[in-house]
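Bear in mind these aren't lab numbers, they're just calculated from the coordinates by the rules spelled out. Just so you know, these numbers come straight off a predicted model, no measurement behind them. Cβ atoms are built from the backbone, for glycine too; each structure is taken alone.
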Structure I
Amino acid sequence: MIRDPSVIDAHHHLWDPATADYPWMTDDLAAIRRRFDTDDLAPLLAAAGVDATVLIQTRSSVAETEEFLAVADTSPFVAGVAGWLDLTDAGISDAIARLRSLTGGERLVGIRHQVHDEPDPDWLRRPDVRRGVAAVGSAGLVYDLLVRTRELPAALDLARDLAAVPFMIDHLAKPPIRDGTLGPWADAVAPFGELPNVSAKVSGLLTEADWARWTVDDLVPPIRHALDVFGPERLLFGSDWPVSLLAAPYERVVAATIEALDRAGLAASDRAAVMGLNAARVYRLA
C-alpha cells in the first residue's frame, strides 16, 4: 500500500544492452552494462521504503518510450514515465497524443533529451527545439533538462522565455563534485531560483563524486546551494539507479541523500516534500 506521504524516487532507468544500443555506455561503465528491469528494482524499493518511481529515458528512441509505458502499465510502483520524442519534429503534438493513446499512455508525465551530449552548447536555443519544448508544455508534460554547466545559459533563456512550461533540471545539472570546482556551476544555477516554473532533482550526485571514496560531506555543498536556489518546495529526490550502482547500493543512495539534505539545512518538516510530495505535484502523478 502506498503511504501518505509517499516516498517517490523521481529518477531511475531500465535498460538491456543485449537488445538496444546505448552510445553513452562506455567501457568505464562496464559494471552496469547488463539488463536491469523492474524485477531487479522492486525488492530494492521495498527495502529502502520507497513507494513509487518515475522511469526516465536512456536513449533517443520512441520505441523505448513505448516500452516504458507498457512497463508502467504492469508495474504498480512506476507512477510516471519521462520518455523521448524528437523535439524538432513539427508533428510533436500528434506524437504526444499517439503515445497517450497507447497502453500505459496515461503514465506519460515528461519528455527528455540528452542535451549535454549535443555538440552545440546552444542546442536549446534552436527555434525548432524551442517549438518542440513549448508543445511539451502545452500538452501538460514536464520537460526534463539533462544538462551540465556548459548548457545552463541556454537552458536559462529557454525557461525564462517559456514560462508556462514546467522544467526539471536533472541531477542538479551535474555539479563537478569530484574535482571540487563548484563555482562556475553554482553561478550558472543561481538565476534559476527566480523562475517558479523550474524545479531540480537531487539525484545522480554520488557518481559526480569519486565513486570509490565519496562521503556524505562531498554531497552537502551542492545540495546546500540547491536549497538556497530552489527552496525545499522545488527539489525532488531521485536515485539515478542503476547508474548509481557505480558508487553505492540503492539503499545507501537513499540514506546518503537524506543525510546530506539534513546536513545541508533541510528542515525535518520539509523532508516529505523533497522525498515525494514535490514529485507527485510537479509530475502530476496519479
Structure II
Amino acid sequence: MKTIAIYNNKGGVGKSTTTLFLADFFSSLNIGKNKARILVIDMDGQASTATALLGLQEVAESQSAEQSFPHFLKALHDNVSGLKLSHYIKIRKAGITKSKNIPLGTLGVMTPDRPTTIKLETSWDMASFLKTSSRLKKSLTKNFDIVFIDLPANIDERNKLALTGILIADRILIPTEPSRIALNALTDTFDIIQYARGIAVKSQSTPSIAGLLLNKTDRRTRQYKLHHKELFNLANHHHTTVFKNFLPSAPALAGSSDDSISFSTLKEKYETYYDNVRRVALELAGKCGYRLSAARK
C-alpha cells in the first residue's frame, strides 16, 4: 500500500481538487490484473473533497452517525470491540456508462469531523496519536492499494491529527502556483513537514516529498516566467523536484468538484483537460513505483 498526502500550508492552492483528480484517475486504473483499491481520507474540516465525492447530505449523515475518520481513530484508540473499518467508509460508486469511455471508478471515502478532531487534539498527547496511527496504517494496508490524504492548510504544532496525517504518508505531494505569494508560503510547508518528521518515533518511517505540482498554471504567462526559476531552485534546495506535468486554470477543472453535478466518465468530468490530469496521475504513479496503464477512451 502507498499512502500519499496532499499538502501545502497555504490555502487556496488546490489541495482538495488535486486529491479529487488523483483519486478519480487512480480508481480507473489497474494494479496487476485488478482495479486499484482507492481510499480518500479527508482531514480538512471544510470537507471539500468528501463533499465533491459523496455529496453534502451523505457527508453530513456520516458525521451525525459518528462514522467519520476521527471517530474511527478514537474507536481504534479505545480498543472498541468488534471494530470494523468498513463501518466508517462511505463508497463513491463507479459511473455507469454504455460508451467506450472509462467510467469513474469505485472508491472509499472517510469524512472529516471538526468537533471530534478538536476533542481528540485537546484530550490526547502526540504519543497517543502516534501509537494509534500505527494501528491505523496496519488496518488500511489490509484493505487498500493507495490511500490519498487531503490535509488542511495552516497546520502548526497544535494540529496533532493533521501532523499524524503527514506521518502516516509514504509520499507528500505539494500543489502550488507560480506566484510570489504561493512561493513565499512554501517555506512554511517544508518547515511543517520537517517538524512532523522530528516528532516521529524511532520505529516509524518518515515521508518523502514526491514533488511540487504546479496548479492553475500557464507557462506562457509573465507570472510563470518571473517565478519558475525560483520555484525550481526551492525544490532543489529541499531535495525534491517540480512535476514535469501541470494543471491549468480551467472552468472544467473547477466544476468537477461541484457535488450538484453528476458525472459518469473521466472524459465527461474533465472534458478537454482530461489529458492534463491523466499525465499528472501517471507521473505520480511512476514516482511511487507503480507501473500503471493510462485510462483511455
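Okay, here's what the table says:
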| item | result |
| --- | --- |
| Which of I, II yields -10000 [helix-only ellipticity at 222 nm (-39500 (n - 2.57) for each DSSP H run of 4 or more, over all residues; to 500), calculated] | I |
| Given 28, 25, 17 for semi-axes √(5λ) of the Cα gyration tensor in Å, calculated: source structure among I, II | II |
| Comparison of I, II - label where distance in nm of label points 7 Å out along Cα→Cβ at positions 90 and 266 is highest | I |
| Top of I, II by mean count of other Cβ atoms within 10 Å over residues 202-209, largest first | I |
| Structure (I, II) behind the derived value 20 of relative contact order in percent (Cα under 8 Å, 6 or more apart) | I |
